[in-house]
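Before anything else, here is the set of structures, which you'll find just below.
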Structure I
Amino acid sequence: MGKTASKLSKDDISTLKKATYFDKRELQQWYKGFLRDCPSGQLSKVEFIKIYKQFFPFGDPTEFATYVFNAFDTNKSGTIEFKEFIIALSITSRGNVSEKLEWSFNLYDLDQDGHISFEEMLKVVQSIYKMIGPMVELNDDEKTPERRCEKIFKMMDKNHDAMISLAEFRDINRVDPSIIDALQLYKDLV
């Protein structure tokens with residue numbers, strides 16, 4: 001998939017059908033749209049941030065878009081290729097709860113060490129607050145990114161080691177169903 005072709009090859013379609021929840025027709029439509037927006041076959045971080053800015057005009061989505069970009073860019077090439085894009089979109093839009101939780105965990109685990117530290121979560125939550133801007137009224141226990149992170153850590157960090165493991169992160173769906181609702185971000189998109 002390194003080359004840019006106007007259509008996906010049979011091998012690419014077969015591979016992507018196994019790796020995603022999209023059928024052949026959907027894959028071809030997404031690929032056509034991806035190439036229309038990214039004729040080089042690669043989405044740069046700058047372009048990715050521009051897309052986020054269209055959806056969040058009242059805040060600054062730059063930092064959060066960068067974190068999401070890094071989660072999409074699984075091969076760490078500095079660009080998002082179609083395969084990376086469509087697999088991430090499949091998980092975030094149609095994946096099961098477990099897949100969405102693992103993807104979200106990887107988004108927050110900025111250093112990819114298998115744990116989310118308070119500092120990592122705080123960076124991501126601060127970026128979300130910057131992105132949404134003043135448009136959302138928050139509960140008192142979530143008025144600041146620090147309060148939100150403290151609340152999350154109280155719920156998730158069961159062994160009190162100041163880190164959240166993937167297992168602890170997955171358990172949150174039993175504790176706080178609103179987390180699962182938040183993971184439904186792209187469900188109506190596709």
Structure II
Amino acid sequence: MTRIFSWYCRGLEGLMALMLAIMVIMVFGNVVLRYGFNSGITVSEEVSRWLFVWMTFLGAIVAVREHGHLGTDMLVARLPTWGKKLCLVVAHLLMLYASYLLLTGSWQQTLINWDVSAPTTGASVAIFYVVGVVFAVSAIVFLLHDLWRALSGQLGDAELVMVHESEEQGDIDRINAELARRDAEEAARAEQARRGGKP
């Protein structure tokens with residue numbers, strides 16, 4: 001399951017890169033045409049706006065998977081294991097409810113705007129809203145997977161705190177965990193060498 005999630009997120013990252021490239025080409029091309037040739041790409045502004053919205057939501061999907069959204073861990077990090085697990089379960093249930101609300105609202109807006117045409121492209125305005133459905137479905141799957149791992153005891157104590165107050169703090173925590181692991185390995189090797197040296 002983890003491998004499927006990784007492939008999915010890698011695909012989303014590739015799609016976001018493509019969307020960003022299209023946005024840059026359209027906006028830059030529009031500027032050059034407007035100031036250099038008194039012309040322009042008519043659909044540039046509308047398509048760029050849609051791509052930006054899609055990129056934001058797809059990036060949020062990847063962030064949900066990688067636990068990249070910022071939060072406050074000041075209290076949760078100090079709780080015992082059962083407290084961390086309880087907070088994680090409650091937080092995931094609330095996020096699942098919020099994702100459900102986003103799913104139903106986005107789906108209703110998609111249906112309402114299905115026959116509404118955009119002013120410059122003539123495409124359905126539902127394209128703008130269906131990304132909420134994509135995000136909500138993906139987030140619900142990821143959140144349910146994390147919730148199942150937490151309830152089945154597959155998460156370690158450090159993994160029970162899935163938010164960090166800053167990106168730098170997340171990096172620091174990962175580095176500290178790696179250093180602690182290395183120190184433990186070196187201590188075990190030193191102890192083994194000391195015992196092996198005894199007559």
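Brief remarks follow.
- Sorting I, II by distance in nm of label points 7 Å out along Cα→Cβ at positions 32 and 88 from high to low puts II first, with the largest value.
- When mean count of other Cβ atoms within 10 Å over residues 48-55 is computed for each of I, II, the one that comes out at 17.1 is II.
- In this comparison of I, II, the computed figure 33 for percent of Cα pairs over 20 Å apart, for residues 16-95 alone is attributed to I.
- Source structure (of I, II) for helix-only ellipticity at 222 nm (-39500 (n - 2.57) for each DSSP H run of 4 or more, over all residues; to 500), computed value -18500: I
- Of the structures I, II, the one that 14.2 was derived from, the read-out being mean count of other Cβ atoms within 10 Å over residues 80-87: II
- In this comparison of I, II, the computed figure 23.7, 91 for Rg and Dmax of the Cα atoms in Å is attributed to II.
Since every read-out is calculated from the coordinates, none of them should be taken as a lab result. Because the structure is a prediction, the values reported are computed rather than measured. Cβ atoms are built from the backbone, for glycine too; each structure is taken alone.
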